[in-house]
1. When semi-axes √(5λ) of the Cα gyration tensor in Å, for residues 292-371 alone is calculated, the result is 31, 16, 9; to which of the structures P, Q does this value belong?
2. Out of P, Q, which one gives -18500 for helix-only ellipticity at 222 nm (-39500 (n - 2.57) for each DSSP H run of 4 or more, over all residues; to 500) as computed from the coordinates?
3. Of structures P, Q, which gives -0.39, -0.64, -0.95 when log10 I(q)/I(0) by the Debye sum over Cα atoms at q = 0.05, 0.07, 0.10 Å⁻¹ is computed from the coordinates?
4. Given structures P, Q, which gives the highest value for FRET efficiency 1/(1 + (r/R0)^6) of positions 108 and 452 (r between Cβ atoms, R0 = 30 Å, to 0.05)?
5. Using the calculated result 1.42 for Cα Rg over 2.2 N^0.38 Å, for residues 268-483 alone, pick out the matching structure from P, Q.
6. On FRET efficiency 1/(1 + (r/R0)^6) of positions 444 and 548 (r between Cβ atoms, R0 = 41 Å, to 0.05), which of the structures labelled P, Q is highest?
Structure P
Amino acid sequence: MAFTCVKCYPWPLPHAPLSFSSKPISNSSIFFSASVSDHLASTSSSNSVSSSPNVHHLPPDFTPKQLIETLRRQRDEVAALRVFNWASKQPNFVPSSSFYKEILRKLGKAGSFEYMRCVLEEMKLIGCEVDRGIFLIFVKSYAKFELYDEVMGIVKEMEDEYRIKPDTCFYNVLLNVLVDGSKLKLVESAHSSMVRRRIRHDISTFNILIKALCKAHQGFIEEGNLDGALRIKEHMVEYGCLCTDITVNVLINGFCKQGRIDQALSFIQESENEGFRPDQFTYNTLVNGLCKVGRAKHAMEVVDAMLLGGFDPDTYTYNSLISGLCKLGEIDEAVKILDHMVSRDCSPNAVTYNTIISALCKTKRVEEATEIARFLSRKGVLPDVCTFNSLIQGLCLSNNHRNAMELFEEMKGKGSRPDELTYNMLIDSLCSSGKPEEALKLLKEMELSGCARNVVMYNTLIDGFCKKKRIEEAEEIFDEMELQGISRNSVTYNTLIDGLCKSRRMADAAHLMDQMIMEGLKLDKFTYNSLLTHFCKTGDIQKASDIVETMTSSGCNPDIVTYGTLSSGLCKAGRLQVASRLLRSIQMKGMVLTPQAYNPVIQALFKRNRTHEAMRLFREMLEKADPPDSLTYKIVYRGLCNGGGLIGEAVDFTIEIIERGNIPEFSSFVMLAEGLCSLAMEDTLVKLVDMIMEEARFSKSEISRIRGYLKIRKFHDALSTLGGILEDLYPIKPCRGRSRQ
């Protein structure tokens, strides 16, 4: 008997075995046309088994067991249907629920749900028994393709149309697929139905509910409701169910996922007293949990216990350890674990290598990471997109932009398709190295390759062009975003507004602010600070003050950057007294002042030869504000060395700078040196030079050469040599920290 229901006969068959994606595939795209189906039906209508190559081993007088085994062996639903259509035409064929279940499993695995419905209708039509097992196949198949509404629908149909009541086993399967899909509201609904019908819970039911409560999810259950899970464990006793190893392991996993490792360890000890014995899953869960909370060393102790317990660490164990050590920055230890892993014949996988490569690249150890990638290639393990992305990131962090682009080309040449992250990193790298036009080419390449572009990329490009003062090109990119359907955000607007302000195109900046508001975006402190910076630089203090007032009245609280900018503007306009009062008012607001707020006032005081007040403000800064930056020290040092105070004060400050781990600005130090020589204080100069050489870690030969000049009183040559060496060590001019290793 073939499938003869009106809705689905003749059964069209796919062209050939196909691989299926994780989503249902439309039947029209994979099945034969009716004419081809008819041809197939005619060729399979013969009683000769040889007419179907897939069933050549099935005799004409096959038994039901032989047919079921043959159906199970078929590679896909197409082959299974051919076998069934042939078998149904044999004289000894008797329809059985078992045959239909095998066909349903094959169809469900492929996501051919329309044809599954046809099979169900056929069974009903011919009077073949439809039991819970049939509907469980539907439940599992729908869940596999994440069709949870259909899952609940088929359960309702089973009850309403087929009058089949779900039992404990059915509910367990239903609850489990819903938990695995994180559909916790549906879990609650299904379990409530189970309770309402007074269907008995067994150990599997409780384990599934505990697993649900231990998961991180949304809805009616709080994230990782372990207390609820533990209560369910207690309820198990009331039902006469003893905890199994699965119960304990699920709870341990729940504790570890929430970072409650000590409670997990205590729970294991309690469970061991009740007969539980940790297994591979237990140890791996603990190792992973400990590593995630930064306790990799303790995780190694668990691995030792694991070995004593007779379990060998597997790839999952080692990957957890390697990941945990890399997160702690202990990359060399992670590499040792990798070596140990290989020595124990445990094969590392892509995750293992990519974890170490990524960690090395993030710490700019790109050469070592590249060597590991080369080693993998020699072993036949080609780098994937994650490997390439890590290496590209490392090169970008090391400012090796040229090699990053070369690796990008190699990546494409080896058939590894760049993703969104790849392009993001390269666009950012090119823009930060002052090459926005090359970054723009990459964006165009993305469009051609079909890779999704995002607002971050466009913002980076706009910023790159603005920093190069190529505002017109930045505006073109801004306009293109609308054409490409990329929503502009506050960062987009603020970046371009800042660029327009720096180009003194205030009318265009104001127009953009209006547009920003019309698009439902609020002007924020970054928007206002861009305007404020412009007006302070141009000396228009009135407009700058108006900006701060507008900012406050619109509910946008000025930050320390706002006040620091205004302070600088006031000092440049010669309104030092107002700037000083501003500092006091900021302190009254409870804000911690930064060097950006103090520096302009201190500098202005020195310029007016008010050295005592400037130094008092500097000392106040040390006590009450953020630590001085290199510019602060430069301002104070210049002020003192330029004759703004007693030479002894300048000497003391030089010593203070050095003791704080900084090198004094050399041009100002030369002024101080000249002053010391004019006052016959050469010994003090020699002492200061020695301190600088020690702090900067000069070589023995460098120290010997400079001391030689000082000994014969060639101070000019000594200072010239000192300055040349410092310039090589510290190319940037302001007071700077130690860098020689």
Structure Q
Amino acid sequence: MFSALLFLRVGYIVGNAGIIVTFLQFSIAYLILFFTVTSICAISTNGAVEGGGAYFMISRTLGPEFGGSIGTLFFLANVVSSALYIVGCTEGFLQNFGPKGYYIGGGEGLPNSRWWRFTYSSILNLLNLIVSLIGAGMFAKISVIIFIMVCCSLSSVIASFFLQGPMEIQIPEENQIIQNATYHVNASYTGLSWSTLSGNFYQGYTEDYTSNKRMTDFATVFGVLFSGVTGIMAGANMSGELKDPGKSIPWGTMSAVLFTLISYMTVAFLTAAACSRTLLTNDFMYMMPINIFPAFISIGVFTATFSASLSNLIGSSRILEALAKDNIYGRILRWITYGVYNGNPVAAVLTSWCLVQLMLFVDSLNVIAQINSVLFLLSYFATNLACLGLDLTSAPNFRPSFKYFSWSTALTGLLGTVIMMFVINPLYAISSIVLCFLLIVLLHLFSPSAQTAGWGSLTQALIFHQVRKYLLLLDSRKDHVKFWRPQVLLMVSNPRGCTPLVHFVNDMKKSGLYVLGHVIIGREFSQLASDPTVQLNTTWLSLIDHLKVKAFVELTVARSLREGLNHLGHLAGLGAMKPNTIVLGFRDDHEPIDFFQTIGSDYMTDKFEREGKQFELRTDEHQVDSHEYVCLMADVLRMQKNMVIARHFQHFSKAQIRTGSFLYIDVWPVNFFKPSSNDPFDTTSLFMLQLSCIINMVSGWKHPKSEGSAM
């Protein structure tokens, strides 16, 4: 988790913010990290974790749309982070071997200009590429050696504060704020001193000599600080290379967080107690001249930054590979899955490397650091959001073995990340959030995995939780005529021949409940080998998608249509949301029309022809007889439901409505059950008028006119 921050930017942070604000910023950063780590540990101990790390965990929790968008941003964050550490490595390298560098003395050294820095960074990026192509396993093997080298460098830094005496240190010539060709300035290293510490208590923001003399403030300093502690996902990103991610990620990440916090705060405190503010704000490589073993600082800078950039390059390639394997972007990334050699995603590594190379054009560590921090904070926000949603919805399968996680830790981490994103840079924060939501919408509309992925989605869990809660609050005893709306059960024998009616009733429901009911007539249910409704339900849901109607499907098995209608009439719906109106087709002898195969039909499709013809048209032997049909109507009235008889809808075409010509629907306010009644305001007449009024309120029916007379 060590980064360029340890050796290159502690002086920048302490010199500008002061030790009190520095400790405050470290506390904020590590509180956010701690709460996010608890969420990471919760997900990693909840089930098997595969390659793709944080992306895999988030996508399998939030679903393909949210997971894909956050995974994309997290991929970009790793790319930016890799570039950040390469620029930091180049900066440290030139401080040592550039013009009048520490090892050069008064010599010219290596050239130091914008394009030369870009060249050095490109060479380092090429080294990263070579190691990544050899394989992440190689990096994993040498990571212990790198860690030992960084610890040795850190130990030499801490020891030097106690062993090194006072001295004057020349400000580097690249600092054009106070240095020029004729005027050379020195700054003081006093050794551990109370007066020096008291002088560094409070903030004193100045211009940053590495980023075109930009003025620093709390936000810019925190952005640089936070960029140095984003390595908590390093272990999770390489989950595919870990033998037991469920154990390694929690233990390793928590240990790393604690160790780096102690190390950073120790170095920051000793720096404030031994270095003047002038030295800290004007020479970010102050650790070199004060160190008892200067070579250790060079080694520490190189190993910390190079290993961090390599880790992020490998992590970004694994995320990109996971996005491609999950078919999040379809054909756009499909070629990534073919470029794999011996388990190493070569195509993903090359793509990530190219993007890092483009990011190197920025050439300012402090500028890249702010972009990096915002992107990582957004990914931490998503991680906390995923865990908070799972916990609040009481998902039975979310039972992590990590005992320190709770909804409160996830919520605290979530709020902390959002607030600090806007503190660091509101423009970057808004841009990343807008990009995230834009990706969510685009993936929802166009991503192949949005329809085919079987991961489960947090959205569905949240909807279920809310629907259940509000259904319990919906009380049928409080129904009132002023708020009456049609809740329709349409009995469908075969959708091929009644698609216009299905669409018409969809308009007639007007934000009410709409259920398509179908009866499978056959033997006793106990005599069947399996329930036929299980397989048919998927087909009917596909029909709903094809017709684009907002309806539920209810299927039942019965020995007769009458028995099936009784099943559906009594049991369809849930709680207070139960049908109050049943629509039956009229019994006649007209030839059924196959609207799925009729040329020119709005409903034409081959979707239901691929695996044998589904929804067979009725034949004469399946026609309901007159006696049973009358009994059906009697049963509807006996159930105290409104009844609608629909006829001639095979001649209805909604395309006629869109022509703009005026159409008329006759509405006859007559009680057909009591023809002798002259009351135009009895229940039956009012029901007809109500339905005609509802139809006229639907946007697609604005042109037709209801004239004194209904259906």
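1. Numbers: P: 22, 14, 9; Q: 31, 16, 9.
Going label by label, the one that fits is Q.
2. On the way: P: -21500; Q: -18500.
Label of the source structure: Q.
3. Working: P: -0.48, -0.85, -1.29; Q: -0.39, -0.64, -0.95.
So the calculation was done on Q.
4. On the way: P: 0.40; Q: 0.00.
Answer by largest value of FRET efficiency 1/(1 + (r/R0)^6) of positions 108 and 452 (r between Cβ atoms, R0 = 30 Å, to 0.05): P.
5. Values: P: 1.30; Q: 1.42.
This figure was derived from Q.
6. Details: P: 0.45; Q: 1.00.
Biggest value here belongs to Q.
Values in this text are rule-based calculations from the coordinates and carry no lab data. None of these values were measured; they are calculated from a predicted model. Cβ atoms are built from the backbone, for glycine too; each structure is taken alone.
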